[in-house]
Structure P
Amino acid sequence: MRDPRLDAVSTPVDQRWPGERLGLPESGPRSIARPARRIAALAIDWALASVISLVFFSTGPWQTNGFVTLGLFAGIQLLFLLLLNGGVGHLLLGMRVVPLDPGRLAPWRALVRTLLVCLFVPAVIWDADQRGLHDRAAGTLLVRV
């Protein structure tokens, strides 16, 4: 059973680094991925979706627009989360999405996380462990490999 204190949004007085109260190390493998790395991964994933959108949907009835690119972004995120536990940017920058509870990343967790990332706002509101609302809702962590 999970400790109810893990759901608190405020920073505990005795927490020295993000993820400490979750039992994660301060740095290295299994530590919480830091914001700069997360933002770079998001930029890589959006750039990939934009390029695919431009190449395949620049003409014709679909002509590139934000919704086509967003749909491609969501599809790529979901596919890679389900298959490899991370988007292309995550994988390139040495990060993985893992469930908070031990085990495999359930499809519903990947879907919830992807949909909330697409809304953007949940991804930029973080708790003391640098987990966005999208990770909190899906019960996931973005950790370094």
Structure Q
Amino acid sequence: MQKWCFMNHQNPVPTVDIIIELVDRPHRPIVLIQRHNPPLGWAIPGGFVDYGETVEAAAQREATEETGLQVELIEQLHVYSDPNRDRRKHTISIVFIATAKGEAKAGDDAKDIGIFEPWCIPTNLCFDHDRILQDYWRYRHYGIRPR
């Protein structure tokens, strides 16, 4: 019988990102966090999926930990898997669109929090979040899904 050893095998790390639309405000602005840990800058709320956790549960947990908001996941936008999307390690992000109401508060590894309309997004976005937000707005305004 052949014995398999996976001790030196590396796999991409699963993550989630959550585009949170505040539905109780005009124009449905989105929530971004300013990261407390490197890489520094603004980011879509999100983080690593824990072992034994579904990606949906991870998305809800990360959204609450980083923004204090209880979110409703509306749909999955896309999966982003470019090996260079996170310089720390190869990650795969499942990106969700979610809605929430209320006041967001920075928590967990968020240094600050911001509510942004599409025309005033910060330029110092982390990871590939500029691409994700471009895909999101293209989908929201024109119904074109990312490829």
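Tabulated results
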quantity: Structure from which 3.0 was derived, distance in nm of label points 7 Å out along Cα→Cβ at positions 60 and 132, options P, Q; calculated: P
quantity: Label whose coordinates, when helix-only ellipticity at 222 nm (-39500 (n - 2.57) for each DSSP H run of 4 or more, over all residues; to 500) is calculated, return -6000 (choices P, Q); calculated: Q
quantity: Comparison of P, Q by distance in nm of label points 7 Å out along Cα→Cβ at positions 52 and 76 - largest value held by; calculated: Q
quantity: Structure from which -0.27, -0.86 was derived, log10 I(q)/I(0) by the Debye sum over Cα atoms at q = 0.11, 0.19 Å⁻¹, for residues 28-99 alone, options P, Q; calculated: Q
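Only the coordinates and a few stated rules stand behind these numbers; no lab work does. It should be emphasised that the depicted structure is a prediction, and the values quoted were computed from it without experimental measurement. Cβ atoms are built from the backbone, for glycine too; each structure is taken alone.
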